1. Compare mean count of other Cβ atoms within 10 Å over residues 20-27 across structures I, II and report the one with the greatest value.
2. With Rg/Rh (Cα atoms, Kirkwood Rh) derived from the coordinates and found to be 1.28, which of I, II does the value describe?
3. Rank structures I, II by FRET efficiency 1/(1 + (r/R0)^6) of positions 76 and 92 (r between Cβ atoms, R0 = 25 Å, to 0.05) and report only the one at the top, that is, the highest.
4. Computing helix-only ellipticity at 222 nm (-39500 (n - 2.57) for each DSSP H run of 4 or more, over all residues; to 500) gives -9500 for which of I, II?
5. Compare distance in nm of label points 7 Å out along Cα→Cβ at positions 68 and 84 across structures I, II and report the one with the greatest value.
Structure I
Amino acid sequence: MGYCADGNGEVFLKDGINIKELKSKLDNLNSNIDYNIEDQVIMLEEYTFSWFEDKTYTFLNTLNPYIEEGIMEYKSIDDDRHWRYIYNPVLNKWEEKIAYTSYGFEGYTDNELIDELKKRGYVVRKSKIKKLVNESIDQIVENKF
């Protein structure tokens with residue numbers, strides 16, 4: 001089933017590739033993705049009411065032998081879903097990343113939360129404050145009784 005989505009991205013070509021061959025391959029695909037090659041960069045756009053993931057992968061995978069890096073970002077037309085495909089040159093494949101909104105931390109395990117905070121640039125360290133507070137409370141209770 002198709003999905004209403006808008007997408008755009010850019011791909012950086014390797015030096016010395018056969019651009020005519022690449023254009024021929026891309027033009028022969030049944031794809032809604034428009035492209036424009038300028039110098040060593042391909043600009044990508046897709047605006048469709050019938051987006052299909054398999055067609056996107058077919059288009060992107062056709063680029064693999066010709067590119068060094070690339071990204072294709074999508075959002076649903078009603079802007080409730082965002083995802084992207086990032087080219088991994090080491091694995092020579094496109095990897096999908098799906099964005100989601102989290103309004104709190106309750107869905108995270110401790111390690112996931114630490115990893116997420118580090119990704120956002122925070123320095124994370126464990127504090128002994130809980131232990132110190134509990135010891136202080138215990139001492140207050142002992143002194144009262």
Structure II
Amino acid sequence: MKELSALLALVLLVSPAHSEFTQEDRELLISLKVRMEEIDKRFEEIDKRFEQVDKRFEQIDKRFEQIDERFEFIQNILVAMFGVFGGLCAAFVGLLLWDRRTFKERAKEEALREVEERSKVVEALRRFADVEPRMAEVLRSLGMIPPS
């Protein structure tokens with residue numbers, strides 16, 4: 001019986017202390033619940049900030065892509081300009097060489113024509129010198145006809 005009364009006393013002491021919620025326990029649970037809600041709100045705010053940062057990074061990525069496209073466009077324009085410039089230089093050199101060749105031929109023809117005209121004039125003066133003695137003297141003094 002002694003054991004039974006000790007066991008009963010132990011059960012009675014332990015049971016009421018742990019079985020019922022006290023007002024302090026309820027207030028503690030309420031304050032924990034409030035703190036958890038505040039922490040949840042903070043995490044939601046942090047998530048929103050991360051989303052904003054992600055959006056900003058996406059905008060920056062878009063800007064970099066736009067800049068890359070502009071650089072590619074400018075590079076293509078430069079390549080086209082160098083191509084046009086090279087083509088113009090090649091055309092200019094070709095025109096220069098063609099013009100030089102045609103100029104040479106034209107100059108040669110003009111020089112031959114002028115030589116022929118002068119020889120005709122000299123021949124006419126020699127024939128006239130056969131008729132006119134004063135002309136023969138002038139032509140001899142210039143060395144255009146041999147001395148007789």
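Derivation of every value follows stated rules applied to the coordinates shown; laboratory data play no part. Only a predicted model underlies this, so the values are computations on that prediction, with no experimental measurement involved. Cβ atoms are built from the backbone, for glycine too; each structure is taken alone.
1. Largest one: structure I.
2. Details: I: 1.28; II: 2.04.
For Rg/Rh (Cα atoms, Kirkwood Rh), the value 1.28 is produced by structure I.
3. Top value of FRET efficiency 1/(1 + (r/R0)^6) of positions 76 and 92 (r between Cβ atoms, R0 = 25 Å, to 0.05), among I, II, belongs to structure II.
4. Derived from I, not from the others.
5. Going through I, II one by one, distance in nm of label points 7 Å out along Cα→Cβ at positions 68 and 84 is largest in II.
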